[in-house]
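Each value in this text was obtained by applying a stated rule to the coordinates, not by laboratory testing. As the structure is a prediction and not an experimental result, all values here were calculated from the model. Cβ atoms are built from the backbone, for glycine too; each structure is taken alone.
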Structure I
Amino acid sequence: MAFCATCGAPVEGRFCAKCGTPLGSVAPAAGAGPAAGTQAAASAGLSDNAASALCYVLGLLTGILFLVIQPYGQNKAVRFHAFQSIFLNVAWIAVWIGMHIIGLVMLSITWMLATLWGLLSLLVGLAFFVLWVFMIVKAYQGQKVVLPVVGALAEKQA
């Protein structure tokens, strides 16, 4: 919590409720140190970890969104996660289309092969889902996980 530099009252918002001093004149809480300024900046927007995790939530949409929105588009860590999210979703879409085409070919041969291929498709879909949740959690924890192919591409772009 921040305190007013003029009267010492706790400040929530842009102005001191007691004396009306603007937020720019507010001193950080006692014992808060330099982290208080970081918390004030984070309260105006998202932390890097939250923005990085949100890059994965809606895939292509949030990946592109965080590349466009400032100041997140300038942050190297957020840019990496945004590009990795975009490339991961493009890879998933390509795998999904390929598996459905192969499934149609299997169906034209026999329904038994199509059934086995359908079960394999479910396992691949589950693996991508687990990877998606894993990436959200790791990004929120501030850890950088570089995926084999898409991660290298994302590092070049970020």
Structure II
Amino acid sequence: MPIRPEEKFEAFFESPIGWIRIAAGLNGLLSLDFIDAAPARRGAVPPGLKKALNQIGEYFQGRRRTFDLELDLRGTEFQRRVWRELLKIPFGETSSYGKIAATMGEGGWARAVGGANHRNPVSIIVPCHRVLGADGSLTGYGGGLWRKKWLLEHERLKSLK
């Protein structure tokens, strides 16, 4: 039976900072988010998600700094522009909402960049955790600030190698 365009497949990954649910459709990854508890059911990993699970595992092992995955990012044109900018932040480095807005030519739009950052559907892969407040402080992260801190420290330590 052929795959319908609206079909969505899920897989789960147990990371050092909690369970992650990854979803994909016909055109690529749709979401990567943290869930509060182990999934009630886990079946075989859908073929379209094996590569994503492998790359996430390599990231947490410190063996991967960038991802090579098809993404199906759904959002407004502005959100997608912000997410493309997030992909340019190198492993182990950070930026700020204001710097991203300025890079995009939208100097006074730091808040709008923050809103788009918050709506990033594919955390870690599109590294929204690498964005800090103007003063360098940790600010909002959908997975919790403690996870953002862990991810930044993980990347800082692995970038020293």
Structure III
Amino acid sequence: MKTLYLMRHAKSSWDDPGLRDIQRPLNNRGHRHASFMGRQLKNQGILPQLIITSPAVRAETTARFVAREIDYSLSKIIIDKRLYEAEEDDLLQVIKEVNKTVDHLILVGHNPGLTDLANTLSTEPIDNIVTAAIYSIQFDCAKWKDIGKRKALFHFYIYPKMFS
């Protein structure tokens, strides 16, 4: 059984219009929500074996906040440039390359790619993975390369506002 956690980066700041998109940081709410979602994973006993993130500052920072909350080594976070502005096929390729020994994987990235991927893989459609949300699906297979369209079982969908 493989479990995939698709996490959209937390809320980013638009305070500096001169920054390139990839350089935009999290805003204060984004910092709070990223940590909060990490605590939610820890409270559910979810300890991923691998975190892969987009190189965008807002995504990488989200991954780091989550990692700290779940006691995942920051040095083990993989930054994959293919996740920035990725379409669903790009995301799927990254996932299929993950070693079969990894059973629990967090992918931190962006929309619309994450939502499109969730809708391609799962039989449980979603309109939009909101910022800092985690959409989790499971696959009944032994290797990530064997995942495919409509083969995922919906596991859960959580986001910060549902807890307030």
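Tell me which structure, out of I, II, III, gives 2.5 once distance in nm of label points 7 Å out along Cα→Cβ at positions 47 and 95 is calculated.
Considering all the candidates, the number was obtained from III.
Comparing I, II, III, where is distance in nm of label points 7 Å out along Cα→Cβ at positions 55 and 71 highest?
III
Comparing structures I, II, III by volume of the Cα convex hull per residue in Å³, which one has the largest value?
By volume of the Cα convex hull per residue in Å³, the leading structure of I, II, III is I.
From I, II, III, which structure was Rg and Dmax of the Cα atoms in Å, for residues 15-78 alone = 15.7, 47 calculated on?
Attributed to the structure labelled I.
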